[in-house]
1. Here Rg and Dmax of the Cα atoms in Å, for residues 106-281 alone has been calculated and equals 18.5, 57, so which of P, Q, R was it run on?
2. One of P, Q, R was used to calculate distance in nm of label points 7 Å out along Cα→Cβ at positions 138 and 546, giving 6.9; which?
3. As an exercise: semi-axes √(5λ) of the Cα gyration tensor in Å, for residues 386-457 alone, calculated from one structure in P, Q, R, equals 24, 15, 14. Which structure is it?
4. Assuming 119, 65, 48 is Cα extents along the principal axes in Å as calculated from a single structure, say which of P, Q, R it is.
5. Name the one structure among P, Q, R that helix-only ellipticity at 222 nm (-39500 (n - 2.57) for each DSSP H run of 4 or more, over all residues; to 500) of -17000 was derived from.
Structure P
């Protein structure tokens, strides 16, 4: 996936994310278009049609052309309502019929909040947008906000402004410049739109001076008082982004140039605001916890381990971080639904890693420095993470499989810590620990369920989508080796060779995996020195990394480490079985080429 620095949409998302609450939205009728609420031009043409038909004119294919031929000028809403002599109350009634949904509209999904309104409401709920200026009369945005538990401060008149909650104290300040369609004080003629009250001008001057601006669905050609307010603002401390379908008009270009703005090409308001929301949420979800706060958790774990009287505090610390992990997972937009794409896979991996990092690094400390007393706590955490991953069923298989990635990370972190401490019995307990199968179909050992490509989410084709791993034979293993080398800093003590430590973890996991078989099953296959047959066994980067094999395997085959592993339960406590497991590993590795 190419890295783009000139992607205006991504720049906008970064600006909104990094400047929470600083950007104001300016939205016009184009944002409500997909709700089948007509724009001002469409209402104007419909009024032309209705007036003409009432006067006995035949139906026209192009009412704008007909009007021009009759009057020698373009259709103009202000002149139409002035000609008809309509009062403000009568004009409000006309707009009511265009905006208020009927029962049929509701049944067909018309005149209801659109994807754009819902995306904006999500950004407000999450605190990224606080100020919204709109020229629309409808209440679609208010409805979307209230569906998300946000009660906006609505200003649709000077009276409402004078009694409103201050701008700085509002979760959402919604300024309806032209009024509300249920209020007779709407502004929709040229005369009414040529100037605002002094109170509105002061408010707009403050907003445009103190906030960045994102405009969408507004042409910038009319609303002269609004144009004047934008051009009055001298500040360019925050950017302007102008979402446009096609080339912005002359009036819009003047405003963009004045604010030194950036044009964001869009196809429609719905897809634009969805993309902005999704990218902001991705930034929020993949943002790593502040490194110093993670280091503090690691230090706290060490301190509580060092004092027996702090064991309750240690448990509380792990429980708290586990609950925080679940909060992050449940608050994310990553469900089992959605289409597959390499970009989406990379984003989900980054999110899970950012969410799990604090707990995983604490688990590394626990494996390295604790004793067997922490094992019940570790079991509970692993089971809880697995159960949480299975709470959503169905959906796209890759996304469903990936939900257990936090468990894979936790197990790997704890396991690497155990290897560092040479706690072989506890390592064997971990690898042999049973976790629930999917769909409540019994249990599987960790090495059968959550280890390398025995894990359903470990398909190499998935992990080759990560940057730099496109041609790797063991992409997941290679990624984890790099990731945990970074995470191990401060957790495992001084390490001369993390790569050797990590590959020892993987080799011992591979050897433990084959313990699901009986020796009688393996001997006919593996005692035949002329055969290269083998039994399935997940093998990571150590399969092709022959240098590490030559350093690690001889120590496992003979000497003190061999005896310690047999005593800890590896090879089912049988030296002959362990020898068969090593032969099987070597045969699998022999099939792996770089």
Structure Q
């Protein structure tokens, strides 16, 4: 036990140092974790001996990852993805699978391995893309919204692919040939129907009340989210799907609750920590000899992903009437494969469909494409300026989709009111009555669950959490008003907004003069004093009523 604990401590220290180095290189830390896994594995230093413990944490990490993906797929969001996201997502998936399958076959691989690798090449990393776009303040831009839309399409596709391939469970090509396609589809259909029925019952009558009860404690809400995701992952494997599909359905079942953003924000750190062990476990299972044999195929497939995927996105978006710059910026987000690609191929090894060579090939392609595409996205504007003359082919003479500016989707609010107590709720209501579009935010599940008057939209979440702030439309919201009751909470909010790069106007409520002075010194431009203002208004109103209607008689002289 002491040895395993020491080994874990050493691994975490090495990962922290390697991660810091890769962050300096402006690279995602998951690349550092894979490199560390290879270095500490049997192929190099052989430091990893606690394989069972690391493998267990890796499986939980994958379950939490898929749970978080399902948690983001709100039914209302799915309905409003938009035709361009659906068309681009499906077009890119089809193109990559067909051409990728042919390329892998031409490289001398078997058909089942070619199918796995071709499907793996279609998925882009939602985590990395959203982080990069967020850092560049482009998440709310036109190409950012479109990119997030077709990343959702990809997330749905990876879960469907996992379900289909798990239905072929049994081992290698022989298994695939022995199981008829009709039988596989029939088996998958009735299991999907049963799962859909169970999900409907849970989402309609059971989960809303359960989650509302759990949300009374934020710690309990987090524990419930992880427990629900892992439990349905185990149930999904038992039912003949896969752990990944079960975890996804667990997240999807909670995606329509008002607490999903709070759960997702709190899960982020745990997800990233557990995925660290997945990538260490992955790297430790790879051998340098296997990696060396896949270098040439990896270079060919990496060029295909880095060039082919953006081209098909630009072609589809250009055909639909978008400008070449919008298509180029959105296309760069698919110039990589993701952690899902590696998870998908690793599942194929577990099912006995492919060998470690497929995993080695996919991992190498991931390392190359994630590294290259990260720099491509970070320096997208200079890259576009150099390539713009050659990209005219991807733009119609009259790009009607952008002729009048960006298409109007859901309007961003004019103000975000944080804290919906008696004062905050009244403030939000009166602003809405005056024609100001208001989004309310509150951390109390009972407050957030009560419909706000005047049609004010309300979200449940901790506005002091930078991860939750990423979910708010801050880029196009000119005002943020905080009615949080204490000075420390408002200081944390101010720090989180500064970290987020918020550039709009800010007004914060102070309960007394000391708190107001502290907020002013912290750089808050507008400080509101509810008690003082209420007293001033009351005095003004009462003094009008109390003012005598006729002159007071003069006092007699003594």
Structure R
């Protein structure tokens, strides 16, 4: 094929050289961005994944941990988290271009392709920010390329590519099941081909180590994503969904894609799969907004079918082509301005791209070499570990979600040892202001936590009245290697019944419980459970359903020691 040339008065390039030029510029820009833009809290968290390689993690499959592990082998600093992500997106773009399979490429088409690709906000972000979405995009691109090849020829080689892409997607992010499912829905005849079933079987075999990890750890990811993330319906969750999608995909590009979906029908079975992916993802996650907040980037897998469809239809529709090259192209300038502002710290700290390193260093200047204890979210200890290299961990409470730290249980190594506790809600806490960064905390000589104690209780009545006196048979176990002193001089422990009307959302209300016999010390590795009765009085709450649990409370937090039960309170 002869190389077609495009001349704009400044230079003349064949399409291959133009493609390489744009791809090289894309790579260089992402390298510069990655080096000078502060690592986000989630990236610091995934950096810890890489420091503790496993076949799975509480929040996500293991691919992002492997990426940060490899990056950390090769580089220090920001690239220790982001290097593989930067390289991976180059191959993602190449795969999308190969999937388009234009038979007569030229320079103007290359320009069109890069305009559309660069206009997708979150697609750009995942070229230098490391999250599970980065490998998901790569393997989704590989999957669609492999699927197109499989439709043309269901050879063993293409079956192998489908297997690798499906396993890679699932090892990247669980939403990949939707990608596979929507493609199957768009072409159910795939189920009549035995190689489709073989690809599925081989994929399952490749996933056995991950399934085994879940089995050993009591399926934490599924519990979290399917249950713990649920909350009550709020109109705000439903109404914010569409504006958020406009933001992550670029309103100009998103509008053009919706126009394509309405104006044109799929030309073949492959394009029908692209339609199913875009519509399926957008509708599915809008429906899930009825059970809680939907993170805007959860639909990022739509970006690849969006690029393909918008590219193809722009070549057929001159008006759409002009819109892309004038309207959408201009919007890229706004994205570039935002990217320039990220590394210089001009944008607000709440966006997560600045301020964390300075605060972590400020805490380190006080804590020294002591491990730092946080409560609440995983972000603070992750940031502290990444930016200082010092040990840190978080204690989850009933009003915060569980994280990978609950699997690592790092705090058990520091029982009875000195630590710095970075919390505000304690009379011992002092406020420190260092280099403009404010934080609270105090030093403890003999650290003790109770988060790993396990309480099983029996609530006979699921419907009670305010003022009722409840007697709850219970057992408590201490699976740790440290005895727990309930009358500890620094971290004494009380038993409490906790109530929340917002289904695991703050605020929680606590009512102290009485034991029928004292437990001054719970020995380590208790072989036989301590049995007894807890007595508590139902508070004078308004009628309704409440989430109920028994928790051990110290000055650090109200620990999540037992299961949650739905309790109905009447007057």
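Only the coordinates and a few stated rules stand behind these numbers; no lab work does. As the structure is a prediction and not an experimental result, all values here were calculated from the model. Cβ atoms are built from the backbone, for glycine too; each structure is taken alone.
1. Working: P: 15.8, 48; Q: 18.5, 57; R: 18.2, 54.
This value belongs to structure Q.
2. Working: P: 6.9; Q: 6.3; R: 5.0.
Label of the source structure: P.
3. Values: P: 24, 13, 9; Q: 42, 14, 10; R: 24, 15, 14.
The correct label is R.
4. Q
5. Working: P: -17000; Q: -21000; R: -14500.
Considering all the candidates, the number was obtained from P.
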